[in-house]
Structure I
Amino acid sequence: MSRFVLFLVGLFVISGCASSRKAAELKAIGFEWVPLTGGAFTMGDVYFDDNLDAQPVHPVQVAPFYISKYETTLDQYDWFTQKTNREQVFPEQSERGRRAVNQINWFDAEAFCSFIGGRLPSEGEWEYAASGGSLKQMYPGTNDEQEASDYVRYIENSLAEVFPAATKKPNVFGLYDMGGNVAEWIGSFYEYYPSPGEEPLIFDLENRDLRLVRGGGYSADLAITRTYWRAGTLGEVEALGIGVRCAKDLE
């Protein structure tokens with residue numbers, strides 16, 4: 001066997017060991033992937049037909065993918081900052097643990113997901129995961145507004161701060177806090193949905209500033225936590241109500 005082949009084998013072994021070590025470290029700090037089989041669903045406001053930002057409704061086919069079970073926590077983000085020599089979020093805060101990380105911008109969120117071997121979810125993936133796929137639920141976990149408080153952390157049942165992950169019930173896919181607590185960065189741009197028969201416009205991420213967040217946060221009205229609700233903001237924004245959940249391709 002040539003030295004070059006041995007070198008490549010060595011690189012593969014080292015890479016595999018590093019990947020396994022990172023996965024073990026993530027598991028130790030409570031990070032979990034949930035596999036979703038994907039499928040077809042209807043994207044947008046099918047309930048009231050009055051949210052122009054979520055119109056027109058349109059069919060979307062989502063490929064199988066993984067999404068993180070919980071919103072990224074301060075423990076997990078602290079681990080990331082230690083590994084990459086980045087600044088901590090709220091370093092003066094002593095009670096950190098499983099509180100959802102917040103006040104990170106789109107670029108921080110993308111860097112975290114990339115570091116763990118994932119990426120930010122597409123808008124279609126996020127809505128599919130939040131709404132229960134073809135169930136197309138209005139809130140993550142229910143269509144009943146009277147039950148929404150059991151699943152969603154929003155202004156009427158929160159304090160003026162982020163809560164730990166998973167203090168509410170999970171949705172049908174076993175995902176926590178898809179609505180409320182912190183809004184979540186999306187790997188897509190904020191654009192109007194295409195009209196029937198038209199293809200969506202795709203823009204270069206390097207040259208566009210307006211990003212998307214989904215899910216609403218602890219200070220949001222309940223309506224904003226609906227699974228179809230969209231919000232655009234600049235990628236550089238670091239807000240108390242915005243955090244991150246990652247996705248990755250299903251291998």
Structure II
Amino acid sequence: MKKQFIGKINLIEKVSIDAYKMEIFSELEEAYPGQFISILCPTQTLRRPFSIAGFDKEKQLTTIIFKLKGDGTNYLKDLKIGDEINFLAPLGNTFEIENKNCLLVGAGIGIAPMLFLKKELDKKNIKNYLVSGFKSDDEVISGSDENVVGGSVLDNLEQIIKDKKIEIVYSCGPQIVLKKISEICLSCDIESQIAMEKVMACSIGVCRGCVIRLAKENEVVYASVCKDGPVFKGSEIVWE
């Protein structure tokens with residue numbers, strides 16, 4: 001169940017030209033791949049959502065990776081070790097982990113939840129391969145098995161699926177990338193689980209500002225990315 005926490009910054013470091021990694025020490029007791037936290041930035045009216053990139057229950061550390069985009073993220077990058085931070089967690093649903101040969105695809109900052117998922121799959125000895133895409137070398141965030149720089153992370157996706165006998169694909173990134181991944185998975189007759197990136201206002205399903213359409217049982221239904229997601233089956237998303 002989600003709660004409000006007052007955590008303390010344990011680590012903040014630059015991991016690429018415009019991205020930072022932050023570790024937050026708090027009393028949060030559980031978090032799973034696909035979930036996110038929503039941080040209160042005093043300079044902003046609305047909280048800011050961030051995918052969880054790692055969680056260590058024993059050390060009580062929650063990790064996020066964020067890209068500089070505006071006043072909220074610039075506020076976060078200027079925090080120091082020991083500073084307090086107010087956040088809601090854990091929010092959203094999770095990836096359904098299956099004992100199948102997995103391909104993980106992260107596009108840009110979409111690598112964050114993929115890193116968390118990869119760690120959990122490794123713990124369970126589930127075979128996986130993480131491919132991430134970045135626009136340039138200085139934007140690369142480490143942790144993937146393969147980085148695609150300058151091109152598209154989609155370019156060799158079908159070949160990877162065939163060569164590695166992939167049975168399920170997990171992904172996070174811009175909508176244009178996720179749409180194509182779901183289409184490729186449908187054509188290859190394999191399942192995809194998609195973590196949607198969407199602008200959120202409330203982060204708890206009240207404002208309905210992050211609604212998407214899903215095709216379920218021959219009808220179209222509406223779902224909030226923040227409350228019903230952010231993880232959905234790629235085959236169920238009605239892409240714009």
Structure III
Amino acid sequence: MNRKPYIAGNWKMNLDRRAAVALAAALREACQAFTDRDVAVFPPFVYLDEVARTLAGSKVRVGAQNMCDAANGAFTGEVSAAMLLDVGATSVILGHSERRQLFGETDEGIGRKVRTALGAGLDVILCVGETLDERNTQATERVVGRQLTKGLEDLTLDQMAKVTVAYEPVWAIGTGLNATPKQASDVHTYLRGLLAGLFSPKVAQATRIQYGGSVKPENARDLLTSPDVDGALVGGAALKPDSFLAIARFR
């Protein structure tokens with residue numbers, strides 16, 4: 001099955017309002033000709049509204065970097081799925097390793113967020129990935145398998161059509177290191193096999209699996225043309241139009 005590549009830029013806690021809008025405007029123009037790939041940006045919460053307005057009607061999707069698993073209520077500092085939809089977001093990143101490692105998010109909590117997001121009408125990018133210690137002790141498949149299984153628990157076959165998986169090895173995020181094309185491909189193939197068991201071979205073949213972790217213009221083509229790799233979740237290189245577009249335009 002031919003899966004359309006999906007290139008997403010996670011801006012994390014970077015940029016100010018002017019820079020965020022300028023970056024969005026540059027991507028709007030440059031991505032208008034794209035028909036064979038999907039592109040999305042994930043700005044900080046406070047810039048979502050303006051970025052979504054800037055990109056309205058364009059080929060570039062807009063999403064959020066996180067959300068609460070509750071619909072509303074006394075959750076100081078949190079943002080709901082309905083709020084994200086209200087300001088123009090259509091997707092959300094959940095389970096990013098920085099949320100797991102720095103803020104203590106659990107597999108079960110991430111699963112609740114996934115179900116809440118899909119129930120509200122948002123698309124989801126579910127992140128999975130192992131630490132360097134886990135890779136060195138041959139625990140990669142056990143760790144990412146657990147994260148994937150818990151993150152997708154209780155989903156229907158129809159809901160899986162709105163889910164993208166992102167494999168982001170923790171040891172490659174913001175370190176300048178990245179998985180080799182073979183390392184990435186091996187984990188993606190394992191995840192696709194797991195999806196076939198959890199859902200069906202058809203779902204496994206249809207689900208896009210991105211690679212993330214120090215993706216740069218210099219290594220993007222080798223990674224993105226590897227077997228079972230369907231795009232990239234890009235961090236630092238997504239903060240400048242030239243570097244992000246160089247990745248998005250890979251052949």
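Quick look at the numbers
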quantity: Structure (I, II, III) behind the derived value 31, 23, 17 of semi-axes √(5λ) of the Cα gyration tensor in Å; calculated: I
quantity: Structure with the greatest value (metric Rg/Rh (Cα atoms, Kirkwood Rh), for residues 33-144 alone, set I, II, III); calculated: I
quantity: Among I, II, III, which structure scores highest (criterion: FRET efficiency 1/(1 + (r/R0)^6) of positions 49 and 137 (r between Cβ atoms, R0 = 25 Å, to 0.05)); calculated: I
quantity: Structure responsible for -12500, with helix-only ellipticity at 222 nm (-39500 (n - 2.57) for each DSSP H run of 4 or more, over all residues; to 500) calculated and labels I, II, III on offer; calculated: III
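Read-outs: derived from the displayed coordinates by stated rules, not from any lab. Remember, it's a predicted structure, so these values are computed and weren't measured experimentally. Cβ atoms are built from the backbone, for glycine too; each structure is taken alone.
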